[in-house]
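Colleague: Pasting the structures in now, so scroll down.
Read the figures in this text as sums done on the coordinates, not as results from a lab. On a predicted model such as this, the values are computed, not experimentally measured, just so you know. Cβ atoms are built from the backbone, for glycine too; each structure is taken alone.
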Structure 1
């Protein structure tokens, strides 16, 4: 078997993320890839091309009913180390102010960027919006399947 492409590794990480959340009681939607047949301009051969399948810049949407609240997380899962690029991608779409989305409502809506940085570690950043400024907050990391919240952060899945 040949070397896997970046796209294949990324799809595998999305499937892993979906399973990890489902094991913790989340309902998760991962939009399947879609593609089209095109004709190569040079060779005139027909080939299958995969198209982007993000929803508002994210790969997955997870929902969970918790005691006294309903939580929804929009997730951009990436194999890359450049969270700034992914932040730019997800912030191209309107998001609620962080305070309104996480404190003043029984419905919490969050956007996360999950970055697989090693074979056993995933860093999780929460996208925050304050006063029209979008930024990333370190939420924690998953190491060998166990979530560890960042220092000073009270968060669990």
Structure 2
């Protein structure tokens, strides 16, 4: 008597796992690419306005009297807008400012004319310290940001 060959195992499970794993990997690559593109766009835009905002804040005595010499200006992604068209544009940069005596959360408004950014105003909230209470300040003017085109436009 000859033995019958063993029944073939189904390869469906193997290909199902490979297919699902491949889709998950592709999805992760796409998400990473989108995140990387957004991060690159943010860095290139904020990189233009952050030095201008920092030098503007260093010249404001309301800020430097409270937090001392400005050591670091770190842009914050949430709430910041940079809108430019050709040589013109407006920006609202939210940033955290650290000084030798304290820190503050600041919004700086900038305008672009002739290809050069210029800070025109700032508003902030000085963090409370051991020697002072929380304090708000506003210098210069606020820039009107362009409206987004939503469903009601």
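Colleague: Out of 1, 2, choose the structure whose coordinates give distance in nm of label points 7 Å out along Cα→Cβ at positions 27 and 75 equal to 3.2 when calculated.
Modeller: Label of the originating structure: 2.
Colleague: Quick check for you: by mean count of other Cβ atoms within 10 Å over residues 115-122, which of 1, 2 is greatest?
Modeller: When mean count of other Cβ atoms within 10 Å over residues 115-122 is calculated for 1, 2, structure 2 comes out on top.
Colleague: Quick check on the output: 17.0 is Kirkwood radius over Cα pairs in Å, derived from one of 1, 2. Which one produced it?
Modeller: Source structure: 1.
Colleague: Continuing with the same structure: Figure out for me which of the structures 1, 2 the number 0.70 belongs to, where FRET efficiency 1/(1 + (r/R0)^6) of positions 83 and 107 (r between Cβ atoms, R0 = 30 Å, to 0.05) was derived from the coordinates.
Modeller: 1
Colleague: Work out which structure the value -5500 belongs to, where helix-only ellipticity at 222 nm (-39500 (n - 2.57) for each DSSP H run of 4 or more, over all residues; to 500) was derived from one of 1, 2.
Modeller: 1
Colleague: Quick check on the output: 0.00 is FRET efficiency 1/(1 + (r/R0)^6) of positions 3 and 59 (r between Cβ atoms, R0 = 35 Å, to 0.05), derived from one of 1, 2. Which one produced it? Numbers along the way, then the final one.
Modeller: On the way: 1: 0.95; 2: 0.00.
Structure 2 accounts for this read-out.
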